[in-house]
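Enquirer: Structures follow.
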Structure P
Amino acid sequence: MKRITYIRKIPIMKLIFGLALLIFSIILLKEDIKSLILCGIAVYFLLTEGTEFDFENDRYRPIKSILGINLGTWKPLPKIEYISVFRTNETTTVRARSAETNVTNEIIKLNLFYNTNRKIEAYSTKDIEDAFKKAHELAPLFNVDILDATERESKWL
């Protein structure tokens with residue numbers, strides 16, 4: 001078979017800011033070693049998460065990805081029982097000098113369940129159609145059903 005990689009998309013403004021900061025910090029690196037701090041901040045802006053599946057070797061890995069470089073430890077792929085697509089909230093804390101606020105966004109997650117209640121977080125997105133597209137890609141590979149838990153009443157697809 002093949003490898004499938006699902007990586008969460010970086011918002012365009014965050015990507016532009018991260019790339020600009022990375023280029024700026026590399027230019028400043030010639031003059032001051034303290035620009036490594038800026039480089040670290042740029043990496044933080046460009047860092048994203050995801051999951052990679054290797055069906056030839058029956059393994060998967062949660063990954064951290066930066067500019068196409070994927071890092072993570074391979075784990076054996078368990079026998080998947082079903083795929084669940086559901087809505088949840090993601091809260092991010094934004095801090096400024098003397099103020100702090102929590103920003104909550106609704107996201108759609110795709111989890112692979114095994115051993116009755118164990119899960120692998122395979123994908124997350126803000127687009128429900130994208131989540132179901134990925135679920136329909138994975139379902140035949142694992143030969144499992146999809147549980148639509150995005151509404152109050154869950155239903156099998």
Structure Q
Amino acid sequence: MLYIKNSNGRYRIADEDDVIEEATFIYNSYFAKGTIISKPADSAEYLKLKLAHFEHEVFLCLFLTNQNQVISCDEMFHGTIDSASVYPREVVKSALQYNAAAVVFSHNHPSGIKEPSRADKEITSKLKKALETVDICVLDHIIIGDSTYSFAEHGLL
């Protein structure tokens with residue numbers, strides 16, 4: 001059993017809402033503004049928690065400073081069970097609004113397959129080219145399936 005201290009200093013058994021509230025606080029603190037991302041593994045587990053439960057594809061961007069500190073983690077596009085339309089113009093626009101120096105992309109594969117599709121490789125290339133024109137570096141694209149796949153770790157960036 002899990003106990004929590006209430007406002008008058010007494011302990012009581014935690015209910016589901018208490019556990020969810022604390023878990024949400026911990027989860028959100030992983031990538032609070034200012035957290036430093038130094039390697040793909042730093043972001044992969046967080047992104048897996050964030051995206052694995054969706055039954056449709058969700059594409060998100062982790063916007064970073066020039067010191068790889070988190071500025072924001074935004075769900076940019078929602079799709080169907082096997083695809084999501086991603087618009088480079090919107091990604092560039094958001095990156096510029098945040099004054100980001102770098103970006104990590106991530107999306108889930110509801111099928112559980114972690115390997116990138118041809119479309120995943122093509123959109124990553126388009127996004128990288130679009131962001132390069134405004135001096136924003138793409139650090140990684142992490143696919144979330146039953147496990148994670150890092151474009152950076154596989155030499156695809």
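Throughout, read-outs are computed from the coordinates displayed, never taken from laboratory work. The structure presented is a predicted model; accordingly, all values stated were derived computationally and were not measured. Cβ atoms are built from the backbone, for glycine too; each structure is taken alone.
Enquirer: Which one of P, Q has FRET efficiency 1/(1 + (r/R0)^6) of positions 56 and 88 (r between Cβ atoms, R0 = 30 Å, to 0.05), as calculated from the coordinates, equal to 0.40?
Expert: On the way: P: 0.40; Q: 0.90.
It was calculated from structure P.
Enquirer: A value of 3.4 was computed for distance in nm of label points 7 Å out along Cα→Cβ at positions 64 and 80; which of P, Q is the source structure? Let's see the in-between values first.
Expert: Details: P: 2.5; Q: 3.4.
Considering all the candidates, the number was obtained from Q.
Enquirer: Thinking of P, Q, which structure, once P(r) over Cα pairs in 5 Å bins from 0, in percent, for residues 40-103 alone is computed, gives back 4, 17, 25, 23, 20, 9, 2, 0?
Expert: Details: P: 4, 12, 13, 17, 18, 15, 10, 6, 3, 2, 0; Q: 4, 17, 25, 23, 20, 9, 2, 0.
It must be structure Q, since only it matches.
Enquirer: Hey, another quick one. Rank structures P, Q by distance in nm of label points 7 Å out along Cα→Cβ at positions 48 and 120 and report only the one at the top, that is, the highest.
Expert: P
Enquirer: Consider the structures P, Q: one of them gives 147 for volume of the Cα convex hull per residue in Å³ as calculated from the coordinates. Say which.
Expert: Values: P: 147; Q: 133.
The structure behind it is P.
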